[in-house]
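Peer 1: In what follows, structures are represented as structure tokens.
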Structure P
Amino acid sequence: MSKRFCLLLEDDWELMGDGSGNVASHQYLPTLFLLKIAGQLNIKVTFMVDVAQQLTFIEHQNEDSNVKIQKQLWDDTVRLMKENGFDVQLHLHPQWINATFKDGFFHIGRNRNLGTYDSSFQSKLLQESVEYLHALLRPIDSGYKVQAFKAGFWGLQPYKNLHKHFTELGIKLVLGVRKGLKIPSASVDYEGLEEDTLPYYPDANDINKLATDKAGVIVLPLAYYSPDLITLAGLTLHLLKRRFFAFSSDHSYLFPNPPLSNEKFNHHKWNEKIRLSARPYLTHLKIGDQPFSYLKASFDAVVRRLRRYEIERVPIVIESHTKLYVNNYADIARFLRYIVEKYEKEVEFIDLKTFIEEIERDLCPVRRCHES
């Protein structure tokens, strides 16, 4: 019998959300670490690569040699993922498109939700991105296809046009929704999600609702988690230490592309963290700058909750952000080893490509309306 839980470790492979960062420090080097530890532990990983970022680098590569070098390093690193046998799928942050490049910096937009863009923009960006990955990776793997999509900033609303474009491009699996997730400023609201754990067929007009037909694009929710007060306090203290001590020296050379003033953007980011950590909240499994204690507690809690499902295959998504791995490599390696050793009899790491194949072979249930 297959192991009960299929663990889907997907990495949102990107620069920082404001456009700052460098491909070398925030993408290439952390990727080498993840490739190495995953290889040692026989862990499957899916890299969800932000092609919108790359399309913008390509557009401006002849204006600055630094941008050109980063563009090439992006390509080479994605090829390295595939050459090492790892899955590569599509991730998009649309705020990169139509960015301006001035005084050596990218100035990107503020609208992060792809669902709120007009249909023609969505179609063009999705198609160009799929074609880019196919051209980049098919010389390595002739059968490679983009089959999975992860929404930047979890933005999949409104859903109607996106559903149509996903279907046209052969995208079979979509990630980004999560129980209780609501960001009014980005028009993101999943509080009405009718299925919060298992993959499901969404209504073509409303991603929160189950479809009546058992066909088409499948949505896989992120694995939600609500930390207790002790765990939450530990995480908050850890993040405070990282913010005020670990990076107290000047690391501005790592951030060559800020689209906003550092003061304005950092103020916005930190206010958001304080707001979230000041009250009990619902989040999802993630790996980045969290300490081992938090990573362990969050995963243990999700497994305990999901053991009540009396089905053979239950998916668990872990959202990774390699861009945040700096100064946290030891905790991440320890956590991954913990899963492999503690849950060896229950958990199997698979990538999204394999998960789609399991669904097509009816090995993993997919919910639709009127099903229990």
Structure Q
Amino acid sequence: MELPSFEVPVVLAPMGGFATVALVAAVCEAGGLGILAAAYLTPEQIAAQGAELRSRTRKPFGINLFIENPPYEAEDAVVAHAHARIGTLRAELGMAQPATPARPVDHYRAQIDAVLEARPDVFSFTFGIPDARTLERFRAAGTFTLGTATTVAEAIALREAGVDGVIAQGAEAGAHRGTFLAAVDESLIGTIALVPQVVDATGLPVIAAGGIGDGRGVAAALALGARAAALGTTFLLAPEASTSPAHRAVLTSERVRHTVLTRAFSGKSARGVPNRFTAAIRDPDDIAPYPFQNAMTRDVRNAAAASGNPEYVSLWAGQAAPLAREQPAAQIVRRVVDEARAAVERVRAEL
């Protein structure tokens, strides 16, 4: 199946909790490919936001989900210990400790159904590969499937499963790592090294992601053989993004020059700016597996964001975050494309 045609090689990376319908639509209308992050949405929200996107743009768009394997399982003692550890941070915020840990909601299959009913042009996914039946359902619907790979082995696994294209996610990327075959610390390959290897190994359309913050990165990705480049952190400062004021303040400060990989917030490794939460919750024995950790920390993150406290929220950011600017999404797309064209002209002048 062919990658749907969009006008400029700029993709809005799926950003759960940040990529609003307005942001996705703005990127699409500016000629890029917007992807709605739906992993944290209910099936009803997916249906509503998919319909709203259809009303806002006639351009191609995508919807992203995390690949999950319910029923979710974790040892009670592990969950209880993580719950108690998070309780010490609730106390610092003056929050009451719930008597029992929050539990993850199992609605993955219903999410898949909702995405199919929304009929996006692209279904992208992270943390693994959908089962063969699910891929066949999207194929029958004429939806292009786009899997996330952080290694060549993962990209080959996606190809062998019949996935249509690959997002090659380098180690520089902000937020969650898409790793699913090996340990994260064995899968931290930089974007410049990863993209051409995935292009050569799969023969599939590849979208480069990770550490791409402006048009120079887009031009580099295209030179490496990618069909387009995905940018996430670059769009966090757009007014259409739902980035909290506390997060925005950090993104425009010197703090953003230093990022770390942490499992503290969700139980899966993700890149962001370190803060009190990541410093306090870093012992592996204090962290429950995903999605239990994610469910248990949600109230802390929400309360901190509401009060403007950046020390207890997930400050997701990639290593190119200092390149981000406060601009409307359409202006970001146009600027990035202009920068990419200028970069190409500079290269031509040198060759």
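Peer 1: Given that semi-axes √(5λ) of the Cα gyration tensor in Å, for residues 284-339 alone, derived from a single structure, equals 24, 11, 9, which label among P, Q identifies that structure?
Peer 2: P
Peer 1: Out of P, Q, which has the highest value for relative contact order in percent (Cα under 8 Å, 6 or more apart)?
Peer 2: Once relative contact order in percent (Cα under 8 Å, 6 or more apart) is worked out for each structure, P has the highest.
Peer 1: Using the calculated result 32 for percent of Cα pairs over 22 Å apart, for residues 28-107 alone, pick out the matching structure from P, Q.
Peer 2: P
Every number in this text was worked out from the coordinates using simple rules, so none of it is lab data. Everything numeric here is computed off the predicted structure, so don't read it as measured data.
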